[in-house]
Structure 1
Amino acid sequence: MNVPMLDLSEQYFNLKQEINAALEEVMSSSRFILGDNVKKLEADIADYSNVMHGVGVANGSDALHISLLACGVEAGDEVICPAFTFFATAGAIARIGAIPVFVDIDPKTYNIDPGKIEEAVTDKTKAIIPVHLYGQMADMDAIVEIAEKHGLAIVEDAAQAIGSEYKGKKPGELGTTACYSFFPTKNLGAYGDAGMIVSKDDDIAETMRVIRVHGSKPKYYHHILGYNSRLDELQAAILNVKFPHLDEWSSLRKQHAELYTKLLKENIGEKVVTPFIEEHNNHIFHQYTIRVEKRDELQTFLKENGVASMIYYPKALHLQPVFSELGYKEGDLPETEKACDEVLSLPMFPELKKEQQEYVVETIAKFYK
């Protein structure tokens, strides 16, 4: 049996007629930039996030970058973030000329450890970026308390976490902004790059709308330096078709996660550490990530037996060559570095079949036997 990490084909065939019709409508309208599809998606995602504003941008990386700019982060400022995340989190900081300040993670959730944040705050700190990794939100109460104490903005990196909840709150409700990615592999994925920022702050939302169109307001009049970063009308049309199915897909992901956990505990036991879910969280399982001994050998064995897997992430950001000038060294963030050596993400998508999951677990069990 071959089990892919992700298979988008069945999802497309189920929605093919609606998607094709939506694309034809855009083509016929000849309205390709910031049209009605973008406006609808912005309104729907904002409403879904329980905030007032949605700002469509070109991708999730730009969502982070534009959020930081709108929050007043400038060159030379410091922004606190985890080192166990995709590069875009820290890249958005560095693109401004600001300084990423990396802190360690909670080893159970893989999210930023609030207990490490306050000691990293200096008089140069302007913002915190908590990353809601793998589909589970970070400990936002503790982060909000620190941010309010020191007057810091909170830019939530929710690229993997649309639909997740923390104590009944969604991304954007507690932070200054929250940033979604609609990269094709995400739980709500476009057929190319796309992103969205949500916020409850009127002024910041308006600033972000200006930044995404070259800093222009009104058109051809520029008071700030902006970028060309607009959510494409064709991608918005696709996302409008897919969005009503998001909660159903998230529910299926959670069902698959429960089955994985049950099978892994029954067949393998302590050699595999299954995902930890905070009782107050709604984890939407963008990834189902385990910790294992002999991770690299296991991944090779899975591949040889037709099972795909991924390592998110094999090298921590504080040890990446591009950030070498920041002066971090091995051992500075021990939980982050340990996770990089042990985590492995298994196939996860709504259309995953029970027999595929059973085969994945059987193959893992065979390896350890």
Structure 2
Amino acid sequence: MDFKPLSHFIDRITSWRIPWAEVLVIHRNETVYRYRNGYVNLEEMTPINDGQIINMYSMTKILTCTAALQLVEKGAILLNDPLSFYLPEFLEMSVHKTLPNGEVVQDKAERQILVRDLFTMTAGFCHDFAAPFIQEVKNHTNGKVPTLIFVKALAKEPLLFEPGTRWNYSFCHDVLAALVEVVDGRRFSTYIRDEITGPLGLKDTGFDLSSEQQRRLAPQYEYDIELGKPIRKDENIARFGSEYESGGAGLFSTVNDYAMFLNTLTNLGTSSNHIRILSPASVELMRMDHLTESTRGDFSWEHMAGYGFGLGVRTHITATKSGSLSSIGEFGWSGAAGCLAIIDPISQLTVMYGQQLLNSQEPILHPRLRNIIYSCL
């Protein structure tokens, strides 16, 4: 294995727009490559280090879906259960419908939201961080926004489409986190700690930070094209309140910690030190393509060509469309600040890539990063 091309790539992007970048490659349970470059704090010119904590944003979704699949394994929920079995607020939903004359009206939804719709982003929810109901919940809860209160407020909003008929990036996994809370009885963060991060020994992965961890939280930046440089922008807008645990985007972690979690999925649910958090059958179900004829056209991001959508993850289905050197069935997700997860049981490969830049340049960086890694093996 020769990872010099990967080192050169990291050097190139950190001399371009990315303040810092780090990549960790695990092959057959052995760390075969790790490299980082750039400054975690541009103002103080502080190099990135091992203990740096970062916002995972949508990489949270992989952990949330893992937690919910544990409940499937326990027989506590089924994918085909109506969501209203557990959250009755979702029993009777209204939906936006467009009439032949172009007028948009609200009507009663014809089908209930199923649990599987939360996993597969087909429930019909919005993803509008500026939606009026969010501000109302903030005001009503004095800025705390407990997860369940947020989700119950979301249930009052009309759906964008009939459940199951389209794919739309949305608050589905935030609702999935609330479902875990309601079904299990523990707060979502407690469930995650007790059932996943604790057993795996992930001490820096969670929804809240201690004062010591807060000191290790990496500054966040956004690249300003007019100024030609990254500008400090620390807020995670997906964390709506002090008690809000976003199953879609609220997690903190480190490159080390999250790589250990991802590698457990590469090993089909069992860690390298024999801690099992999921069965192989569940991991296989997670990485299957769950898009249908009616939903496939909505999953149309250019850099996801050749990929389908599983249970909260992208999954590689055709190399002729993706141009990717990865195995068919390679899966994972990414985050708003640029993190990337590559999970590949066939090649026994795990990749955790970390950065902390909003407007992350994902469509440019991630496909190139993936191909470079596979070419180096």
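Just so it is clear, none of the values below were taken in a lab; they were calculated from the coordinates. These figures come from a predicted structure and were not determined experimentally. Cβ atoms are built from the backbone, for glycine too; each structure is taken alone.
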One of 1, 2 was used to compute mean count of other Cβ atoms within 10 Å over residues 98-105, and the answer was 22.8. Which one was it?
1
Tell me which of 1, 2 gives 18.6 when you compute mean count of other Cβ atoms within 10 Å over residues 266-273.
2
Given that helix-only ellipticity at 222 nm (-39500 (n - 2.57) for each DSSP H run of 4 or more, over all residues; to 500), derived from a single structure, equals -12000, which label among 1, 2 identifies that structure?
1
Matching 14.0 (mean count of other Cβ atoms within 10 Å over residues 130-137, computed) against labels 1, 2 points to structure 2
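Given a value of 2.2 for distance in nm of label points 7 Å out along Cα→Cβ at positions 314 and 346, point me to the structure among 1, 2 it was derived from. Before the final figure, lay out the partial values.
Numbers: 1: 2.2; 2: 1.6.
It was calculated from structure 1.
Using distance in nm of label points 7 Å out along Cα→Cβ at positions 2 and 202, single out the structure from 1, 2 with the greatest value. Don't skip to the end; give the middle numbers.
Numbers: 1: 5.6; 2: 3.5.
Between 1, 2, the highest calculated value is found for 1.
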